[in-house]
Structure P
Amino acid sequence: MLRSGALPAPVSIVEERTVGPSLGQDSIEKGIRAAGVGAALVVLFMLVYYRISGMVAVVALFLNILGLLACMAGFHGTLTLPGIAGIVLTIGMAVDTNVLIFERIREELRNKRTVLAAIETGYARAYRTIIDAHVTTLLSSFALMWFGTGPIRGFAITLSIGLIINLITAVGISKMIFDAWSVRRKLSSISI
């Protein structure tokens with residue numbers, strides 16, 4: 001049964017490796033370090049380029065990662081190298097979401113809208129693009145979960161959870177922060 005459809009080709013071993021648990025642990029430690037450095041650089045960029053609004057994005061990003069790690073802990077998930085890659089990609093998608101929103105708000109401010117109107121319109125106009133990006137990435141993730149095995153499935157699950165949480169934090173929570181901040185202070189300008 002196993003040989004049906006097999007081609008009569010000889011198999012020759014070109015390379016063989018054995019990986020011990022210490023090498024796997026070392027890879028995970030390097031992956032966590034790389035993710036930490038990458039996240040720190042992203043936070044620094046957001047704070048320098050977007051100033052106060054960047055701080056809102058950093059809070060949303062922190063809540064996103066916290067929610068993702070909480071979900072993984074709730075499902076008793078193990079942090080693997082593909083899982084770390086899923087977290088890093090989630091960070092990238094979260095930053096992309098905030099950049100889309102902030103640039104739309106900037107565009108509305110250039111069109112001489114009030115701060116409240118610019119925030120409202122900026123989120124409304126960015127929402128469609130954000131949903132499109134997240135849905136297409138989620139569809140790819142679901143395909144990886146369906147057809148993938150082991151590490152690929154772990155990457156896809158981590159990415160999917162991170163993207164769903166990102167929609168909540170970047171679109172919902174960050175907008176609530178902006179709304180509360182701008183209404184409370186009755187802002188005539190915004191640092192973005």
Structure Q
Amino acid sequence: MGEAINLVENFKVEKVIFNCGKFNELEQELIKVLDKKTIPYYSCIKELNIDDNKLYFLNNKDYGNENDNSSVIYTELNNHKFLFMGDAGVEVEEDLIENYNLQNIDVLKVGHHGSKTSSSKEFINEINPNYSIISVGKNNRYGHPNDSVLQNLNDSKIYRTDQDGSIMFKIKNNKLEIETCAP
């Protein structure tokens with residue numbers, strides 16, 4: 001969210017989707033820019049069609065804090081299951097387990113940069129990801145990713161942006177191919 005205004009001012013943006021909950025100050029500033037540029041925006045949506053693909057926004061509850069209000073997005077591409085957790089924490093994970101059948105996820109974008117507030121053992125065991133992607137800065141002040149989270153993810157192949165750089169998944173002939181570009 002921190003660079004959203006910069007992105008909107010420097011790139012062609014057609015629409016913006018906000019998570020559920022009240023707009024914080026940064027979001028309100030972005031909305032001023034969106035209104036000025038007449039860019040439509042939406043909040044707390046349930047699904048989005050992109051060509052023949054559909055993104056499902058699974059977190060449609062206001063948890064009262066920015067991290068747990070993160071958009072949690074699920075999609076299937078060529079029979080491969082992707083789950084993007086944003087910064088959602090354990091309470092959201094519990095609700096996801098209760099409300100959705102999210103077993104055998106192919107690619108998990110790990111919640112909250114691998115913070116100990118996310119990726120509980122129960123959740124990871126339920127979704128059973130083949131690949132886990134942790135977006136995290138090198139030598140970050142928070143000490144992310146947390147060792148217990150890495151342990152919870154040890155049955156999946158873990159990629160980390162601080163070690164692997166950019167991470168790209170391609171689907172060719174119905175197989176996932178992973179490419180990294182060192183930082």
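Given that helix-only ellipticity at 222 nm (-39500 (n - 2.57) for each DSSP H run of 4 or more, over all residues; to 500), derived from a single structure, equals -6500, which label among P, Q identifies that structure? Derived from the structure labelled Q.
Each of the structures P, Q was assessed by distance in nm of label points 7 Å out along Cα→Cβ at positions 51 and 75; the largest value belongs to P. Computing log10 I(q)/I(0) by the Debye sum over Cα atoms at q = 0.10, 0.13, 0.15, 0.18 Å⁻¹ gives -0.42, -0.73, -0.99, -1.37 for which of P, Q? Clearly, the read-out refers to Q. Starting from the value 0.95: which structure in P, Q was FRET efficiency 1/(1 + (r/R0)^6) of positions 43 and 155 (r between Cβ atoms, R0 = 41 Å, to 0.05) calculated from? Corresponding structure: P.
For FRET efficiency 1/(1 + (r/R0)^6) of positions 115 and 139 (r between Cβ atoms, R0 = 25 Å, to 0.05), the highest value in the series P, Q is held by structure Q. Check the numbers for relative contact order in percent (Cα under 8 Å, 6 or more apart) across P, Q and tell me which is largest. Max of relative contact order in percent (Cα under 8 Å, 6 or more apart): P.
Bear in mind these aren't lab numbers, they're just calculated from the coordinates by the rules spelled out. In this text the structure is predicted, and so the values were computed from the model without any measurement. Cβ atoms are built from the backbone, for glycine too; each structure is taken alone.
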